[in-house]
Structure 1
């Protein structure tokens with residue numbers, strides 16, 4: 001773990017960061033201005049406890065700021081580059097799918113527990129890591145399912161829901177100059193994920209590619225019990241060009257262009273995908289997609305990204321017209337404790353991150 005000095009972030013939060021403030025602090029602490037400047041730029045390797053105490057006194061006694069946990073608040077873990085990029089705009093929109101059971105007298109709306117857990121982990125991580133106030137928003141993407149999660153027999157409702165998801169996606173895209181966007185959940189539980197992947201790879205959303213798997217270098221093979229949404233990168237059968245028997249799970253293109261499976265095995269193996277999009281050349285804020293094959297996979301990967309492993313998903317290696325894209329496959333070995341009516345991931349679960357080859361990413365980008 002790398003540790004950083006957070007003096008500048010505290011000053012920014014309290015609106016004290018301005019020209020001359022380094023000299024003001026230096027005069028109070030009786031050190032040279034360059035020392036305070038290096039602390040503010042996080043360019044020092046060590047600092048005395050005496051100086052930490054004096055800086056804390058300046059914040060509390062000279063400026064009357066009641067900053068909790070001084071002097072500890074002046075130090076903290078250095079955020080991963082992924083989260084530094086996402087929080088640059090100080091505004092982040094988290095996108096979640098919202099279920100609605102069609103046909104009920106009073107339709108019940110709810111969020112998948114695992115997706116909600118990932119959002120909670122991200123919000124907690126950001127609030128603990130960044131003392132500067134961030135604007136965090138949640139956008140819900142509603143969709144309807146029939147009794148027993150009927151496999152899209154509701155043609156009219158499906159058309160309305162996919163059109164609504166497209167409108168939400170376009171609204172989010174229009175805000176990308178001011179806000180980073182995080183989408184949680186696969187195309188099964190979050191229709192904006194489908195729209196985002198289709199946009200990235202030049203596909204029509206909610207329309208299977210012909211042949212299947214020809215437009216996107218990742219592919220989700222559904223289980224028969226899944227809500228099998230029509231998708232540009234998923235379906236009930238494996239993508240064209242695969243060999244051997246059908247395996248439920250995620251397929252991805254390796255460096256040779258061959259399909260490699262990450263099979264789902266109940267209570268033993270799972271998988272997921274993390275996609276990062278960064279486009280500084282067009283002043284567009286980053287986009288992060290976290291999608292697990294199952295809800296347990298989404299929750300496991302979310303905890304991995306919102307923790308000490310975020311640098312495994314950065315920097316994006318693919319490039320197209322100034323846009324940088326990273327695709328990361330996650331192989332998960334599960335160790336679960338069964339709980340009545342639910343399933344929680346134990347600390348024994350392991351995640352292996354497989355970055356997709358840059359040549360493969362570039363080949364498919366549109």
Structure 2
């Protein structure tokens with residue numbers, strides 16, 4: 001309520017149209033094409049439904065709200081009485097014609113779609129994605145005009161985090177143990193209905209399927225790596241997931257060779273590790289394992305580990321791909337499928353997991 005009141009006072013008493021276009025043509029006809037009158041009742045209906053979380057079978061009110069908000073942002077030929085009353089004439093964003101109170105409510109809902117937990121479920125995934133892109137756009141800031149001070153903290157934090165990266169934790173081994181398995185312990189990760197297939201799916205394909213994320217990078221040559229990071233809500237707090245691509249082995253397409261995941265009681269979603277949409281559940285490997293599973297489950301599935309170090313269990317696999325045509329790409333007669341999975345346990349539960357699968361010579 002405080003933010004809304006301040007915003008309204010700024011607009012009511014400042015009356016300097018920073019985001020308004022002066023009209024020099026005296027023959028200009030105002031409000032002939034302006035959609036404010038037509039779309040005003042529509043956006044108000046979507047606003048009230050979305051504000052209380054109503055999702056209808058015929059349409060998603062929050063998605064429609066964001067779409068109509070964006071449609072009302074251009075100026076067209078829109079003008080309020082005050083914009084036409086002085087010596088200089090102006091056209092302004094169509095949404096300004098709906099009134100200070102309504103405009104304040106509407107941009108506040110755009111903010112809430114981005115930040116409020118009630119809109120974090122899969123029902124609102126598309127609306128939240130669209131609202132986030134809109135909220136941090138230059139156009140949104142200009143349309144808010146002087147009232148943009150209300151969200152300056154969020155914008156500053158976003159700008160500060162844009163250049164940050166969220167690297168995966170350090171893998172606990174420098175040298176993999178000798179392989180004791182004949183087949184890879186894991187070949188893909190399931191995110192609800194989405195499958196991230198190791199040694200096949202690329203980082204760009206994952207972003208397209210998930211609908212969020214940014215490719216990050218660090219290191220050079222053999223130390224080069226690329227990844228996507230996501231924050232997953234769980235009953236115990238938050239989990240962080242990294243989809244990993246080796247800088248050289250992943251090629252220019254950044255093929256995903258594996259994942260790392262870690263449970264955390266303090267980590268929260270950030271610009272470089274955004275919230276994984278809640279509809280992409282359950283999250284698990286194709287062998288059924290994931291964070292929170294009992295340590296004994298991996299022993300039941302895979303047997304004795306290739307290496308055990310304190311609370312870490314490591315499994316390595318190697319299988320020759322006899323007659324595989326891919327051998328030509330490696331300029332060799334033999335190529336192998338190598339895989340591995342490592343889990344860190346605490347109090348009998350898995351709290352960190354690494355797994356990979358790749359084709360090498």
Which of the displayed structures (1, 2) returns the greatest value of distance in nm of label points 7 Å out along Cα→Cβ at positions 155 and 323 on calculation?
-> 2
Rank structures 1, 2 by distance in nm of label points 7 Å out along Cα→Cβ at positions 179 and 315 and report only the one at the top, that is, the highest.
-> 1
For which of 1, 2 does Kirkwood radius over Cα pairs in Å, calculated from the coordinates, equal 22.3?
-> 1
Note: FRET efficiency 1/(1 + (r/R0)^6) of positions 139 and 171 (r between Cβ atoms, R0 = 30 Å, to 0.05) at 1.00, derived from one of structures 1, 2, originates from structure 1
Which one of 1, 2 has semi-axes √(5λ) of the Cα gyration tensor in Å, for residues 43-82 alone, as calculated from the coordinates, equal to 26, 11, 6?
-> 2
A value of 72 was derived for percent of Cα pairs over 14 Å apart, for residues 251-306 alone; which structure in 1, 2 was it taken from?
-> 2
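None of the figures in this text is laboratory data; all of them are computed from the coordinates on show. Because the structure is a prediction, the values reported are computed rather than measured. Cβ atoms are built from the backbone, for glycine too; each structure is taken alone.
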